[in-house]
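A.B. asks: These are the structures, in structure tokens.
Quick note: the coordinates plus some simple rules give every number you see, no bench work behind them. This structure is a prediction, so every number in the text was calculated from the model and none was measured. Cβ atoms are built from the backbone, for glycine too; each structure is taken alone.
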Structure P
């Protein structure tokens with residue numbers, strides 16, 4: 001049985017991420033300049049981590065607060081969510097992301113355009129512009145994001161009440177280390193919304209394929225080695 005209320009929750013939660021996350025990028029550039037600095041990375045990381053944590057606490061009890069196709073796809077594969085609901089989640093995640101980016105363009109058209117409304121710009125000079133390195137990093141980043149989600153929000157023996165803090169904290173950490181390297185997407189919807197609105201399509205495939213691959217690997221390992229065992233013991 002499909003759950004349209006959960007679909008809407010995913011749309012609203014993803015809107016929240018893609019509004020406040022890219023807004024933190026825009027404001028960081030306005031405050032600290034376009035050069036990547038400690039202040040800029042911290043500001044962006046806090047914006048994304050805080051948005052995710054709060055959306056998880058707000059909507060986790062409604063939809064699970066995936067907020068990310070790279071989370072929903074492993075949930076479908078491991079049968080934590082039905083296929084119909086999973087497709088609905090992904091569609092609303094994308095709609096929410098596009099709507100949020102469009103809102104930023106309407107409110108901050110010139111300032112937002114400087115950073116393509118928060119679209120990730122591909123492999124950085126720190127990894128010599130390497131596509132292979134960027135792919136590996138985005139896959140590994142998403143692997144650990146999905147690992148934390150399965151082990152704190154899905155696992156039956158996880159400490160109650162800490163999943164939002166844990167997931168938001170992981171997003172914060174991934175941005176601290178990932179922004180200087182790949183722009184730290186780990187989320188196809190997060191990248192797609194700003195890309196569609198700004199027209200900055202370069203490397204779009206990277207931010208879809210790598211997170212989904214990393215998420216699926218994590219979901220399969222965490223589910224079949226840890227989560228199912230706890231469910232059988234319950």
Structure Q
């Protein structure tokens with residue numbers, strides 16, 4: 001993999017307000033390539049809102065400031081499609097009008113030859129243990145299969161960082177354990193700086209990285 005894919009995600013003095021009220025203390029955080037940093041905190045403290053600021057989907061009701069850099073690139077002000085951020089949510093959000101293979105192909109950048117697109121999708125299906133399911137309706141997949149398909153679609157878009165917004169929370173305990181391993185291993189193999197938002201301490205344990213607790217305490221920071 002090209003060396004320039006190995007880039008850190010760096011947040012400097014990030015603040016987010018709602019109607020003049022700060023959601024958390026200024027945040028300084030470095031997520032290194034292949035590292036998974038977990039963000040925890042009570043409901044409403046701004047965990048998911050932080051991910052929205054990073055990937056460019058922050059709702060207009062919020063006011064944010066602070067630097068977000070990815071491998072030296074300043075992401076603030078860039079449109080979503082130029083940020084190169086991949087994100088997984090609680091729900092897999094697969095397109096219902098596309099097959100499983102069609103969903104994965106949607107993640108590919110335009111302009112690739114048809115045979116290359118087909119090969120990349122087939123390889124991703126095999127990697128995710130979804131061989132033979134490419135023509136299936138996404139609604140027929142199990143919860144774990146949907147998570148794997150959603151991750152493969154995200155990775156096919158070649159993101160430079162991965163954001164995880166409680167993607168395991170709706171899975172049963174055994175499946176949650178297996179999906180954590182699957183997602184974290186793929187993120188590390190690709191050298192992606194990964195930011196995980198969760199309420200579950202077991203997620204943080206499985207991530208095996210630094211943990212940041214958001215709140216109004218000024219010690220909301222994490223530097224190696």
Structure R
């Protein structure tokens with residue numbers, strides 16, 4: 001049974017450049033993952049509720065490539081989940097990232113986490129079948145929101161949300177991860193820290209969810225749509 005997000009994988013064309021740029025945004029340095037025989041160069045940085053993995057691949061520009069979930073019954077190594085949406089989804093038991101957190105305490109920033117990841121799809125119902133029925137993620141909300149872009153699904157696991165959007169206008173391309181939102185306890189203080197590192201961001205504004213404040217990150221994001229959220233405290 002899936003109990004958490006283990007890693008969010010971001011594909012980059014140049015790992016050396018990406019770890020510097022994204023490290024500035026996330027306020028910590030990445031750890032180069034030892035080679036495992038796959039030939040893929042990777043680096044990890046731990047946040048409060050998930051590990052961000054940068055993976056050097058043959059891509060024209062950075063893109064959110066996939067998710068690795070924690071399933072305690074899964075093997076240590078990542079195991080691919082076959083799916084009709086052609087998404088990169090994998091399972092592991094979380095042991096490697098737990099060992100990483102213990103061994104590399106300076107390669108993490110526990111003051112921020114990921115609030116949600118955004119996936120765009122042409123078939124919301126198929127995503128319910130995949131994520132809720134197939135993988136067991138809790139479907140916290142299914143709503144039609146034309147002002148926000150169409151039908152929206154919110155799958156919740158391990159204090160992190162996968163937000164799925166089926167646009168009102170039919171998309172013909174494949175499903176793809178689109179953007180990422182980070183959360184912090186104090187937006188004003190976090191914004192000041194980011195600005196001290198020369199990260200550019202918008203002024204704070206009320207979020208769509210009542211009681212939240214948000215700011216759009218405009219630099220050091222690898223070109224990914226990125227939001228910073230100060231959420232309602234969880235009860």
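A.B. asks: Comparing relative contact order in percent (Cα under 8 Å, 6 or more apart) across P, Q, R, which is largest?
C.D. replies: Once relative contact order in percent (Cα under 8 Å, 6 or more apart) is worked out for each structure, Q has the highest.
A.B. asks: Now a separate question. Work out the source of -4000 here, i.e. which of P, Q, R gives that when helix-only ellipticity at 222 nm (-39500 (n - 2.57) for each DSSP H run of 4 or more, over all residues; to 500) is computed.
C.D. replies: R
A.B. asks: Between P, Q, R, which one scores greatest on distance in nm of label points 7 Å out along Cα→Cβ at positions 119 and 183? Mind showing how you got there, number by number?
C.D. replies: Working: P: 0.7; Q: 3.1; R: 1.9.
The maximum falls on structure Q.
A.B. asks: For FRET efficiency 1/(1 + (r/R0)^6) of positions 15 and 215 (r between Cβ atoms, R0 = 25 Å, to 0.05), find whichever of P, Q, R sits highest and give me its label.
C.D. replies: The structure with the largest value is Q.
A.B. asks: Given a value of 1.01 for Rg/Rh (Cα atoms, Kirkwood Rh), for residues 135-190 alone, calculated from one of P, Q, R, which structure does it belong to?
C.D. replies: Considering all the candidates, the number was obtained from P.
A.B. asks: For structures P, Q, R, calculate distance in nm of label points 7 Å out along Cα→Cβ at positions 31 and 111 and state which one comes out highest.
C.D. replies: Numbers: P: 1.1; Q: 2.7; R: 2.1.
Going through P, Q, R one by one, distance in nm of label points 7 Å out along Cα→Cβ at positions 31 and 111 peaks for structure Q.
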